[in-house]
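All of the numbers you see were taken from the coordinates with simple rules; none came from a lab. The model shown is predicted, which means the values in this text are computed figures rather than measured ones.
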Structure 1
Amino acid sequence: MDVIHKIGRRKTAVARIYLSEGSGKITVNKKDLEVYFPTATLQYKVKQAFSLTNVEDVYDVTVNVFGGGITGQAEAIRLALSRAMCEIDPEHRLVLKPEGLLTRDPRMVERKKFGQKKARKKFQFSKR
């Protein structure tokens, strides 16, 4: 098996993953997973595709991720890994699709409009 390259996005975060056979080592921006994502919740989000398909400690993952916050980055990595798992074995799709891991979350920050304070908030209206 050669290296599989996939991209995942969430809000403004973009994750590029490179998946190859190995011992289960996950490297994010040249740091270990536990160093880059210190909380257990974010580590679980990243590893969720592996745990659902029962392939922990089978693949090595190298991740380049930028933009957004750490939660958006973790979810972008999760989407990219889920897409890679489906390319390896189409049977994985039956497990990942009902969990919503193959759906690109389209919610983005709404832009600020001119003549307003924020995206929806207006300046105070004065009748007189």
Structure 2
Amino acid sequence: MMTLGLVIAAIAAYWVYNDARGRGHEMSTALLWSIGTLAALFIFLPLYLLLGRKPQFKARRNDDIIDVEATPVEETIKCPMCAGKIKEDYKACPYCGFTLKPACTSCGKELNREWRVCPYCQTATDAK
């Protein structure tokens, strides 16, 4: 008879531990509930059912999840002359000095390298 009671207490303690871990309790807290249930089944099991089954909403650290919005992203391109990795908004390559975004000599607006005339002020460009 004594062994049957011990088996039931062990099964209840195992269930309490798994239930507590599934509800977000720390391992030490779940172990305490489990050991208490094993030692005094008729005291700790009702206490756990009344007090311990509340879900724990603690933030768990999960290294597999990456917060994309919190990760800064720099848009980079390769310099056409030296292939150095540079930011997209640079006007000249800091490695070789190549002018990435030429400006109109008259109005100062950005030009494409292929343009022969500035579309804003119709000034001829230095492109050949």
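Among the shown structures 1, 2, from which was the value 30 of relative contact order in percent (Cα under 8 Å, 6 or more apart) calculated?
This figure was derived from 1.
Using the calculated result 1.15 for Rg/Rh (Cα atoms, Kirkwood Rh), pick out the matching structure from 1, 2. Label of the source structure: 1.
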